[in-house]
Structure I
Amino acid sequence: MIAVVFFSIIALSIGVALAARRGSTSRGPLATLIAGRSLPGWLIFFLAVGEIYSVGTMLGFPGGIYAKGASYGVWFIGYILLGYVFGYFLAPLVWRAGKVYNAVTVPDVMYGHYRSRSLEKLAALTFALALIPWAVFQFVGLQTVLSGLGLPVSRLGIIVGSAVIAFLYVAISGMRSTAFVAIVKDLFMFLGITLVGIVAVIAAKGVPGVFEEVATRPDMTTITGGALVFAMTTIFVQSIQFYLTFPAQFLFSAKSESSIKKSVIWMPSYMLMYPLLVFAAYYGISHAPNLAKPDGIFLAVTRDLAPEWIVGLVAAGAGLSALIVLAGNSLMFGGVLTRNLVPALSNSKTSHSVKLVMGLFLVFTATLSTFTSSIMLTFLNLALALTAQLVPAWFGVMFFRKFKAPALSVGLVVGCALVAFFYFSKLVPGNINTGLIALAANLSVVIILSMIFKGSTSEHMPVAKRAKEILGKRAESLKVADHDTDKVTISSTGAAMNEEG
């Protein structure tokens, strides 16, 4: 029954991807990478959420609580909630920058605004490097899900099958088909989490019973000291970059700025699933205290309490969560490589070279995933720490005209070097998120060197001020039009008076 439900839902997702192709009105690289900037707000809602809520939501979040207690849950939920607040103001500016500079990728925006090839290349390299651990994270999550639920698939079969299905999503109709499959993914992910959370509460004879075992363990229910410092700094750095990194390309595919605003308003509704994940995690602490791999606690609770059809739903929801992110990652990597790192590949008007790069990316990251045995949160932290180094350049695009391209390039190199140093040395000074430390050094270098470097600032006005400029011109035009109308009216009235006289 588990296998039947799982493979039926996967087949449904492929059918949805094929059906999405019928509504496509354009072809070529732009249609593949950003759906020709034609997606409505409701599709952007599912697409962006599909990237935010990955397999880490279903496995990593309860696994982190199981291993580390409340501290993990606080920063995981906190950065997403605060990210939505920042996103309401920043996401429309991301779309506006993409529109103004005709951007398909984040490095396109950097070149369009600063006119610096070196900054474009460095941003592209940073983005590409961050995508690799993020994709490996999804492959390892898929292996954990399918092996943990006892599906009759070998580890090699899981890896190869996942890569093929993710490639099918993007090869059929690029960003458009991925957006429609994200709807299927959200439906089954939410349904699976809801059912398991409810079953856990019923088994514990109510919500108080879920927390009865850990009530006497302050380490699992409170957050203090170094854990609190890490949580607060992580919330800050990850919420700032929330819409400025991986989701940015999805925002470029929207047809209007207003559609972005409407979709962001409703995205926090997905946070309703987190209490249910918390119930499953704390139930697992009480009833499966010696689990070897914390990331498998949600699956262990599911198999222990739920009937097989619910287990199949959970497997499908978790699997699709990883597959959608893999599809999105391959789209982003294909765009960055063919447009920014090796632009000669995009000279053709067809999307064959983009699809080839996407396929190779999936093969490469699938191969890397065979060298790891479990989901490692360091992969997630590494990816987000790298992309955080693009925040100063984004802020220059949006707000600060005096940031200069050479300063931003040096700052980006310094920030990424510090991220690598902290990652390989395992140092966490003062329990502060190392991505924030690197970002602070990055921004300091940018500010100091922008004051030192000679040369003009960016010739382009920050996109946050462009709306005011446009509105100002429109208001002035209206005043002129009204003034001219008044003149015509006065002249006509005078002429009429003369005729009567």
Structure II
Amino acid sequence: MSQINVLQIEEITLNQLHIHFESGDLTSFDLVKYYLDRISRYDKQGPQINSVLEVNPDALFIARNLDHERQNGKIRGPLHGVPVIIKDNIDTADQMHTSAGSLALQNHYAPQDAFIVQKLREAGAVILGTANMTEWANFMAYNMPNGYSSRGGQVLNPYGPGVLDVSGSSSGSAAAVACNFATLAIGTETSGSILCPAGNNNIVGIKPTVGLVSRTGIIPISISQDTAGPMARTVKDAAILLEVIAGVDSQDAATHIAPMQYSYTDGLEQSSLNGKRFGVTYEFCIRDLNEKQRSVFDEVLQLIKTQGGEIIYLDQISPLEKDGSNYTVLLHEFKSGLNHYLKSVSPAIGISTLSDVIAFNNEHKDNCLKYNQELLIESNETDGTLTSTEYLQSRMNDLEKTQNKGIDLVMNENQLDAIISPNDVWYGIPAKAGYPSISVPSGFDEAGLPLSVMFTGVAFSEKKLIQLAYAFEQASQKRVPVVFK
């Protein structure tokens, strides 16, 4: 380490990092070494969080080169020299594999960077490694534990390793950020896979509007719901990361309607909850909460009120409660999307279709089928063409109920700035709508499990949601660092 105290690096923000970079008392090379040492001590030894699946062998060289650029007056932006971990379903054209946690793709090297990885590299980020994840982004088996993959094993929740649920398929990304194994991480979400692990690991997660961030080069589940998004320890850092990865991609049609890029951080410090209107389906939200969890959510509502915000109770409005667990759309879209992605896999791997994945798992049952593969099989039974009446009607029904007669209707009729809920209660509706949400730490339950509040808005309302989430974060200050003994 240069001149900076090691303790100063834990929980360090992007703004603080660049102050140290500019003063010369910290280099990107030193920072990468620090994170690698911490990964070796706590991810693979000690509590064995098991969040990092693979380390980029070029990370130190990349960091050194970026330090050289800085010394010569070239600074690419706020991510220059900053270590980032990406989920294992995102392509990197380097010496790391992309496998979605599956042993069937354990030898797969992507031929080119995902669009967002290319943007990260151009911004000067150091791709430090890939994060372990729930296999196939938790679209493999009905009883698959959160954070488990046949390739990587089980990710643990750092606030209660082996006891508390790590949650969601971006569990490795969330745990790595919570543990200070990297400054930032990228997760992906179809339904709750950024928001829920962010909540259970006491960090911030942003699930963007579908189309704000490119999906090109990401192993898919659903063309209608998938998105990548930032995971960070603060709202501002997550917003900065979102600015970098957002943008139009000619290969992803969903991005063509996204608004022109602008800063999500301009004026952020002046954000306020005062005068803002927040909708909540209170009885629905607290239905499955225990007493402590309900108390924490009540504290969230009270804090918003003391900050000048207004709570609008929506319990008579039924569209926001009818989510269910209908997998029809996902089952059809997964086969179609995965078969298309697998065209990029080298023929030498022997995996070119979903049928090949299923066959591989059957041939290696002891290692691959600890929790079965019902979802893979059910998806493979669809026609793969997205032409069935069942699929098309389900897709149109989801859009109508969650957009026009759901979130749009409720927010417009009640003049809401956002809808709020306990994180793991209500993510499915905005997921089906393709609408944005942000998870922010809100406290802990009696078992020590981190809790969070989710802010949801209409399409492409990220800037407003970030401002609201930031104002709440600054007033609540519920992020608590992981402490390893």
Structure III
Amino acid sequence: MQGSLESNKSAVATLLDRDWLMLIGGDRVGASDGATMQITAPHDGSLLAKVPAAGAADVDAAVAAAATAFPAWRDTNLLERAEMIRGFASRMRDRATDFGLLDAVDTGNPVTAMIGDVMMAARWLDYHASVAFGITGDTLPSMTRSWLMTRKEPYGVVGRIIPYNHPILFAAAKVGAPLITGNTLVLKVPDQAPLSSLLMAEVVAESFPPGVVNILSGSGAVAGDALVRHPDVKRIALIGSVPTGQKVMAAAAEVGIKHVTLELGGKNAMIVCPDANPSAVVKGAAFGMNCHWSQGQSCGSTTRLFLHESLHDQVLTGLVERLKTIKIGHPLDPATEMGCLVSSAQYEKVHHYVDSARREGARLVTGGGRPPGEEFEAGFYVEPTVFADVDMSMTIAREEIFGPVLSVLRFTDLDAAVAQANALPFGLTGAIWSNDIATAVSVADRLDTGYVWINGSGSHFLGAPFGGHKNSGTGSEEGIEELESFLQTKTVNIPLR
């Protein structure tokens, strides 16, 4: 554990006592027109900071800085780039507590988990710095007296847009793949929780040449849209919702032909067969809700639990008991396991789905409202919520909620359960629980998702690609495939005389 609640509050006050600026071309700057936006704490609504609200002119400046820095960065040899990325990762580890504290107060996520996010980001950076040495071109057979070869080249300026649920994890980790492959970067940080990313600008300035990484705060509708539409940005990567992904694809296509990758939302199913271990299922279902990490605000959360009727009641009872043991508390308290939602808008959205579930006949088993106690009256707190007697006609079984709400569906026929799991336009993650390897592998094969856990949930594994099928995205994050996506292929023909 890190500090105490009171010492962490004091440390946050010190961290907040600064001018919040963006990073463009190595300089810390405000918005060119002086525009700012207010950032408030989801725990109690208090004002945390005023940060720059970048406009189109700031996006132009950031892209120009990245374009200016690109030739020298492209020509920096791979070993030097890798050493700088490892140095960046080391500096991030050294300041992990600072970044974790800011993410906790800014997002409502538990501080202990957010410090863990920094360490996870550093591991990803080290991985990217190492695995890049395995990316090579090819030599090809030729039909003439010549050699044919391919080489991998960077795109140039890359635009990345990251979400609010894990700001420092995505801000730091997502620097690695574009930079190690020789691109320069313009990073648009989340509207709702920009503070840790703006603080990271200090570490970036210590770690990389000016203009190699540029960091912008501001609204998605203005700064994000301008970045996607910029003619000098040919490679765009987004982590966000399906509607945002659709807007990004449309905006990019309106101005040119760009390589766009999207890691988007899900309505992820966990299917539990009758031979599964009920106590292990309880732990896995609770873990898969991601209450302990981001209050269920995670695209990979397993939010539909398909239970075979033979163990339905036993698992449901155990799950309710398990969820009631989760310690909900102030995000800055190291003992807190679950904090609050990021904003009023997200809080209202979650309650909209809770109300719709009640209206449509689902049975509320636990949660559905604020935790008891005065300390939870001001913030956007929602208890872990479970609805039973859900069927696929209900809204909560079909739409992504992005909150701590689980739908439990009873089944008797496994094939029907798999069909229902696949029935939606999402396809990010899935899970199958069975002690029969043939059954487990068969279901994993049939689930139309980019990621499947067998007798597991929620965990990511270093080097394993993470991406969605259907409307849940295009391309993959986290593995070597992510690095390769920031490279384009050139074929070279060499005549032999």
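Overview of values
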| item | result |
| --- | --- |
| Entry that produces -9500 once helix-only ellipticity at 222 nm (-39500 (n - 2.57) for each DSSP H run of 4 or more, over all residues; to 500) is calculated, selected from I, II, III | II |
| Comparison of I, II, III by mean projected area of the Cα convex hull in nm² - largest value held by | I |
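Every number in this text was worked out from the coordinates using simple rules, so none of it is lab data. The model shown is predicted, which means the values in this text are computed figures rather than measured ones.
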